[in-house]
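Just so it is clear, none of the values below were taken in a lab; they were calculated from the coordinates. Since we're looking at a predicted model, the values are computed, not measured. Cβ atoms are built from the backbone, for glycine too; each structure is taken alone.
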Structure I
Amino acid sequence: MGKMKVIGIYTKDFSLSHDIIEKLKERGIEFVQLHSIENMPSRVGVIITSSAEGREITKKKVIYADCFRTIDSALDRAIHILHGGERIVIGVDPGEYPGIALLSGEKVLRTWCASSPEEALSIIKEILKDFSDQEKIVRIGHGAGRYRDRIIDGLKQLDVEIEVVDESRTSQVRASSRLERNEISAIMIARSIGSSRFDTESKGFTNGEIKEIQRRSRIMSGGRITISREMALKVLRGEIRLEDAIRRARN
């Protein structure tokens, strides 16, 4: 088996070069800095450069860093190419603070822990845009139904395959923090086969779920406010944030 190819950096733009190299080091990704496009090392599998300078390169696959939303997005695409351009898999561990994992085949490109299902949905949509020309699938854990369904409903109109995965194995994940636990769970979900047959139309919430939202409203307001059942249902459906529901109850 041949040695793994690496990323080559070629640009005379000091600021761009600095930003790319900082991100590569931060993510622990091996790279080679190129000072010429002549006689490039054979172990370079993809080159990150600027759109202006990239026109000169014809013998290697090229990523134009300035054409991506962020340097991280450009690196995701470069690593995806190095690993053979396998199917993009987005794993989601649903919950109040969803974990998200981006994989190229089995290779983990990046992970996130979102602050809300809405932020998770925004991150997923940006990933889908970054890989709009690639085969992709979103796999989401079956638990935390109200959070899971809010994310699925937000993806239904997009051109992406969705699977719901039995995440019972991920409950055994041991990690030092919630952030790490949610991200590891998202990786495990991404690597599991799920079902594309699911139903998010049933929006009935249990008394326990409603009371839990009301309990949290008391905690967040220092015991001064308990939001109504009607407002708690709006929070559960994702129509309003809990903080805003408490603010309305104060007025």
Structure II
Amino acid sequence: MKLIFSDLDGTLLHSDNTLSHTTLQAIKKVYAHDDLFIPISSRLPESIRLFVPYKAPLVAHNGAMIILKDKIISYTIPTDIVYDICSYCDDLDWNIYDGDNWYSTNQYFKDHAIEESYIGKVSTKIGLEDIKKIQTIHKIVCIGSIDHVTSYLKETYPSLHITRSASYYLEITHKEATKANAIQAVANHYQIPLENTIAFGDYYNDEDMLEMAGVSYVVDNAPDDLKEKADHVTLSNNDDGVAFILNQFYDKESL
């Protein structure tokens, strides 16, 4: 059995937030050969399932929530730390994710409605004090001009994993909530050696999983320095780069 992991935005999905028929058919080939295709994304679980219609396994919130067939592995951030971070980032649009729940200030990010259309869910607007009522928090996302907060947060909270998923997106999770650790956890669960894992990505928040996987691919729209670190470069996301490799593999049985 092979485990095939793929990021969604910028990798599996087209830039217009759609999954092509070509890619969906390629994913079906994975399951037809008794392998597993595992979406691994910063998105909520229900948002991932809009595109990859398999209940499990999947990895949500950049590794903070690993949904397997018979259990869920979850890494959360203490509420008091979330409160302090959002207080510090009060000039940004901060977002809090708890499983399939999405809370936001929804007051600074002018394209919030576009973000909601991409995720397929409307956020619940809350204030800073409301954070104290949320018991389980998987992820924080700060949106906007994040350069002035990134270094401070990394220095102040070494117990957290802080990474950019875009130039204006700062994603914050538990230290153990990484895509690399998610690959290891899923491989351990299915007792599959890492050399039988494959990963597709497009941005710096995918870098650790590309290093962890037995074989790594980046799409052609990835940054040049990330291309140098991956084992292979495939076509761009808009040219169905993931499907191109999957079709090569399952039609020729070599990858």
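Could you tell me which structure in I, II was used to calculate FRET efficiency 1/(1 + (r/R0)^6) of positions 89 and 145 (r between Cβ atoms, R0 = 25 Å, to 0.05) as 0.65? So the calculation was done on I. Here mean count of other Cβ atoms within 10 Å over residues 25-32 was derived from just one of the structures I, II, and that gives 15.8; the source is II.
If you line up I, II by relative contact order in percent (Cα under 8 Å, 6 or more apart), the top spot, with the largest value, goes to II. As an exercise: helix-only ellipticity at 222 nm (-39500 (n - 2.57) for each DSSP H run of 4 or more, over all residues; to 500), calculated from one structure in I, II, equals -12000. Which structure is it? Derived from the structure labelled I. Here Rg and Dmax of the Cα atoms in Å was derived from just one of the structures I, II, and that gives 21.8, 71; the source is I.
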